[in-house]
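Alright, structures below, take your time with them.
Derivation of every value follows stated rules applied to the coordinates shown; laboratory data play no part. Remember, predicted model here, so these are calculated numbers, not experimental data. Cβ atoms are built from the backbone, for glycine too; each structure is taken alone.
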Structure 1
């Protein structure tokens, strides 16, 4: 009887570890925000990209696969979604682009870190574009259509209301795989 109880206990604890979800944490990064002018109107900013980091921890005793990390915009209709740029940090501290629609594996008891850039449309109204006037001037002086303008922390301090307007209510969605089939999804709110 004791052997049966021991086997039952081991079986149940093993099943629990297999079914544990991946722990997800978000971290602030030091990468800079990127702004871009419109191709037909160099006097206005059309998009702004905010960098953030996500760490996926696999606490189970088996490897876990996932397909995509999607950014869900609260203020953009789904069909106008700009997706996100997904990266990993290489050994030299440089960002390396990762295909977001390709299977990725997190080994048992391991973590994987990704840096992503959300892409937000910027309102073309004069009041919103006024925030970017000095940056647009600098872009013209340097003959650039993109500009790195500081970290998310710096931007939040300087333009708190605009930042909230662009990011409030946004979330991250992760699609998991079981074999070659999508087996579920986790959605979490964005933390900056």
Structure 2
């Protein structure tokens, strides 16, 4: 890693922070203040890439050195974007949509190297198949409070794992941060997590 290189996570997500900690990355958390609103006609891929970039640049303002990492995750089923549920009924609606079906999890990632002004973005796509859920299971899951604050109203790394039949692609992407993609982009910007561990 570049000597004295600071890493900043532009997210308040405890899951993203935990993923970075798991691979030994030392970082600061500076959540962005960006409003997450999809533009009319914007594809899910373009949406997560735009939000990741906006979050990254929002936090990068005023930084003269360091690497800023921004990300945004959505769940997509039937061309419908599922973000974080607003309340229990919204979570119930989402879980019913996911029940017994495949859906996609998209995470846009953006990294900004403040010292050079270089910006790199990419995204990860993972397919996830839910088992059929009964109304009793949906209510039980909502009662755990786990669906709240999570795109698609579930956490694959928590109780939500009980309902996952299959996954195609990057598991960490579904958790909220495709760390392999972040690592690749960081290396291209001159920051190697392996040298810091």
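One of 1, 2 was used to compute relative contact order in percent (Cα under 8 Å, 6 or more apart), and the result was 28. Which label is that?
Details: 1: 28; 2: 24.
Answer by label: 1.
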message: For FRET efficiency 1/(1 + (r/R0)^6) of positions 104 and 168 (r between Cβ atoms, R0 = 25 Å, to 0.05), which structure out of 1, 2 has the highest calculated value?
response: 2
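Comparing FRET efficiency 1/(1 + (r/R0)^6) of positions 24 and 112 (r between Cβ atoms, R0 = 25 Å, to 0.05) across 1, 2, which is largest?
Top value of FRET efficiency 1/(1 + (r/R0)^6) of positions 24 and 112 (r between Cβ atoms, R0 = 25 Å, to 0.05), among 1, 2, belongs to structure 1.
Taking -0.59 as the value of log10 I(q)/I(0) by the Debye sum over Cα atoms at q = 0.11 Å⁻¹ derived from one of the structures shown (1, 2), identify that structure.
Numbers: 1: -0.59; 2: -0.50.
Label of the source structure: 1.
Starting from the value -7000: which structure in 1, 2 was helix-only ellipticity at 222 nm (-39500 (n - 2.57) for each DSSP H run of 4 or more, over all residues; to 500) calculated from?
Details: 1: -7000; 2: -9500.
This figure was derived from 1.
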query: Taking distance in nm of label points 7 Å out along Cα→Cβ at positions 64 and 144 for each of 1, 2, which is largest?
result: 2
statement: Working back from 1.00 (FRET efficiency 1/(1 + (r/R0)^6) of positions 32 and 96 (r between Cβ atoms, R0 = 35 Å, to 0.05), computed), options 1, 2, answer is structure 1
